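Got some structures for you, see below.
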Structure I
Amino acid sequence: MNRQDFYYDLPEELIAQDPLLDRSGSRLLVLDKETGHIEHRIFRNITEYLRAGDCLVINNTKVIPARLIGEKIHEQGKVSKEQEDTPGAKIELLLLKRRENDMWETLVKPGKKAKTGTKISFGNGILIGEIMDIMEEGNRLVKFSYEGIFEEILDRLGEMPLPPYITHQLEDKNRYQTVYAKYEGSAAAPTAGLHFTQELLREIEAMGITIVHVTLHVGLGTFRPVKADNILEHHMHSEFYQVSEEAALKINETKKKGNRVICVGTTSCRTVESAVDENGNVIAGSGDTAIFIYPGYEFKVLDCLITNFHLPESTLMMLVSALAGRDHIMNAYEEAVKERYRFFSFGDAMFIQ
């Protein structure tokens, strides 16, 4: 299976740069995964496609202000002269995954300035990061030292890690969070959830639909381009997930009654498909998942998916193709481009039923 099989041509002006004022006012492309039939709706019309007994699975992870801009420190404890001589030459650090004891897996730019032992100052020394190790694919293991509470310092110094294709400044950083975001730890938002308002969620619950919360802390691995021509050679980064006893029970009850499990976003999908046993039962617990879903995969839990439009040749294009079939997906994307849908994180949504 080739990476190029999941390519489509996207005009740059269709990449959404700003979130809509009304979260649920996005457009919604409804795709029948069996027939390929397409309908064009507004996101709040999602209620017309849900029915009593369904279980809606949402990812309650919260994006942290994971982008830090700092300066290299010389061994004498001063900011690098090389940095001072080059105005604006900074080191950018992106927090990807929390390890233990203030240790984080990070992405550092420019990497050549970040050898093992390098120390970086953030906020004039409020936070100091030391590079402890260089990991696979160039990620750095960084140990932080500071006084006070790490989350408060990060909130003060960090910026929201918007994807590189978004060039506009985000005026309200809460617009890159879902309304149900709770547990901090993501380097990117589970963007399918951005379309929901509290009012819409209440309306859905009133219809007799169970809403279940799971957690998957989104790393940048989800969005990494697939570089190998043969997609089976692609290496997925692992991400932390957690499924509570209550969530597992409700999902399993839904399946036993023959009702549908509808995942909001590929992250919720990857969580439930990672937490399932050989009998199709979701098991409560936590761990790391590097599940890679591509055509040929048999879904054990998920029946339907609410998702955004994904980057060409991405693992997420492969996931939706596994669910609806590559031909149906490519046709739906072609239709979305023709109809001038908005793409990617702040873009419109798709319901695959």
Structure II
Amino acid sequence: MKDRAKLIIILIISAAIIIIGFTVMYITQKVQMNSGYVTGNTAGNLNNKGLFCESDGVIYFSNAYDNGCLYSMNPDDSQMKKLTTSGVTSINADSHYLYYFLDSGQTGDKFVQRNYGIYRSKLNGKNAKCLKRGNAIALQLCGNYLYYQNFDNYNENGTELFKIKIDKSEDTRITDFMVNPACIVDGMMYFNGTQKDHYLYSLNPSNDSISVVWEGNVWNPIYYNGYFYYMDIGNNYRLCRYLPSQNSVEVLTNDRVDTYNIYGDYIYYQKNSQTEPALMRMFIDGSGVEMVAPGNYSNINIVSNYVYFNAFDSSVPMYRTPLYGSVQVSTFDAAEDAAIREINKK
């Protein structure tokens, strides 16, 4: 009887351990959902490839000195860490995860299988999981879904808009035409038309219905402090802003604009000119125009303390200037030093 009692106790303890083990595994592997319409990055950054993203005091960025691999750091450049071994764009973050488009490419003399698609990982880069294999030109987090532009060489429609749930349980085509999902504010997506017109449209993520907001001539809209900022296609891509409450338009600059970004009190934009191209900045009302750097630049990404950019024809060097105060352009040496340290580890 004593042996039987011992056996029963052992079996009960073993069963309890197994149950606890499975419970812990379920909890640790279960995807944590967001409450409300959380967004993953600013529209301005995502319109510039989403190479930088700031969340909860941490900056995540694509390090061009290390083939675009994902790194994290504090705003003062400290605690810089490498999170992926492949290049990333369209970086998004919430309080639990990072989301990004990853592309390993093909390197070396021998064929290397290409891994590419939409990925989710923990904030430290661990437990990376591919949510969707394929090309995703741009993606933006909205609550518990990632809206993304999908391009398939075999698709007659070209680029289409999809959404996928962050736990990979759903993947749905929303439109059979191109929609830029970068601008999502308070649960509403705003985008410019790409087919018969360039009106300003809205998409309601609750039912994915589309409506006309304003019959303007809009490209790359950004909603900021009550205004829609946009490039005016009908007038040489000058930068304007539209105030819905008064149905009024203000011209902010007559410069032809290649790309722009907004943060705080400033707009940074690339001036297109045959003779005097330059990266410029001005206040959000169009005043205080000044040159940041002469030449042609792209990928203007902004976080709370710096504006990052690179020359149009080269991803390195990475340049930056303080967001506020006087212009002081310098190279992003901390990122290069971190990349060199990673190379020396091999």
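Only the coordinates and a few stated rules stand behind these numbers; no lab work does. Model, not experiment: these values are computed from the prediction. Cβ atoms are built from the backbone, for glycine too; each structure is taken alone.
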Of the structures labelled I, II, one was used to calculate P(r) over Cα pairs in 20 Å bins from 0, in percent, giving 28, 54, 13, 4, 1. Name it. II
Relative contact order in percent (Cα under 8 Å, 6 or more apart): greatest across I, II for structure I
Mean count of other Cβ atoms within 10 Å over residues 213-220, calculated, reads 19.2; among I, II the input was structure II
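Comparing structures I, II by Cα Rg over 2.2 N^0.38 Å, for residues 197-292 alone, which one has the largest value?
Details: I: 1.23; II: 1.13.
Result for Cα Rg over 2.2 N^0.38 Å, for residues 197-292 alone over I, II: largest is I.
Have a look at I, II and say which one yields 16.0 for mean count of other Cβ atoms within 10 Å over residues 37-44, as calculated. Could you put the intermediate results ahead of the total?
Values: I: 16.0; II: 23.2.
It was calculated from structure I.
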